[in-house]
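I've put the structures underneath this note.
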Structure P
Amino acid sequence: MDSLYILPILLFSVVVHEIAHGWVALRLGDSTAYDAGRLTFNPIPHIDPVGSIVVPLLSYISVGSVFIAWAKPVPVNPANFRNFRRDDILVSIAGPISNLLMACFCAIFLILSVHILSPLLSAEGYFQREMTSFIINMFTVGITLNIFLAVFNLIPIPPLDGSHVLSVLLPEKLSVKFRQIGFFGVLVVIILMRIPSFWHAVSYIILTLRMPLDILVELFL
């Protein structure tokens, strides 16, 4: 039970990520996600049976920690964009940007939670202590988690968001071949994440992006 506080912030973060894609697409002329009822914070329309339930559950059972999940991708029709190249890039980076904003909100809510709820950590009631610890831990891990989601999704390998950006920037023939990689890119990402030098580079970027928020938290705690 010690790491279950990761689950709600992880699921909420991936839902926000998908809503951001759909919301920006709507602003740029594509109402596909809106028409499908996907611009909602109700998690049910966003749930992917595998990525939102099976993978988090298996990871918790196998290693005692929930460290990855994803929501059902929102439908987007680039044919509705006013400016395909520009708008496809904007929609693609909207998800990672939303996660960086979520990291900022987690830092703010962590500060507020500690100031408001910390006296309950010494309360006599077990439930009060556990809930307070749960909330504080959730916002603490939410900072790094959302930065990780932003950085991870910007890796330029299909089907991650970064691949859409790269695809738009490539010459047309190369772009077509690049998109054909499809979900085989997941295997490439898994292999890369197991290479120490690549993982160290990703970790360095995450720590660098987290540094200003760590300073903010330290200033107000």
Structure Q
Amino acid sequence: MVEAAHPWLPVAIAAARRQANAEARHLWRMRAGSTPPFNYRFEHIRSVVAIATRLAEETGADADIVLAAAWLHDVAKAFAEERGDGHGLRGAERAKSILRRTDFPSHKIEAVAYAISCHVGLFRDEPIEPIEAAILFDADKLSKIGATSLIHVIASYPASTQRAGGIPDTEGAAAELARWTELSRRIVDSLSTEAGRQMGEQRLAFLQQMVAQLGLEGALPPSAEG
């Protein structure tokens, strides 16, 4: 098991889960100790870990740095949207504090923190270096594109829409998917690794097909149709 090879990993996973659980309860307006219908943040983190692990294998990046950064990249994520690099910088400091209390290689902690500090935002004008930071950025963006991300959006759409004062419905969900798919073209183009861009093209193609099918079925409002 991965945990057996990395004794520090359960500590990182527990920290990620605590933060994600708190955010999920806030989103679904549930009291402490209750179980939300869907935990978007934790599912997003799991997706980032899976993608980042694959990219690390394909690029020869440091697996320890990538794995720790992937699990802890949102450990200081705010419950509401915020401008700037806030949760990246806070998360970097929080990750250092967490990993210093474990057996994680001390000489790699700063690299984990740096990768986390760089992952914020949907686009980059220039590729990120080193490769571990580039992988985390790409994995974070790729987790928001494709079939898995569609499940995440559908499962959390009722809570996020109601919290924003709206009423969840099919047309609204389809319109949001169309808007995000259009934005995803720019996201894929700004990924830092070649392996990430190849993965992004495949995922984007799926979303584009999904939006086209929604249009054929009449689920898209006129303003969202291409």
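Bear in mind these aren't lab numbers, they're just calculated from the coordinates by the rules spelled out. Keep in mind that this is a model prediction, so the values were computed, not measured. Cβ atoms are built from the backbone, for glycine too; each structure is taken alone.
Here distance in nm of label points 7 Å out along Cα→Cβ at positions 77 and 149 has been calculated and equals 1.3, so which of P, Q was it run on? It was calculated from structure Q. Looking at distance in nm of label points 7 Å out along Cα→Cβ at positions 109 and 141 over structures P, Q, structure Q comes out largest.
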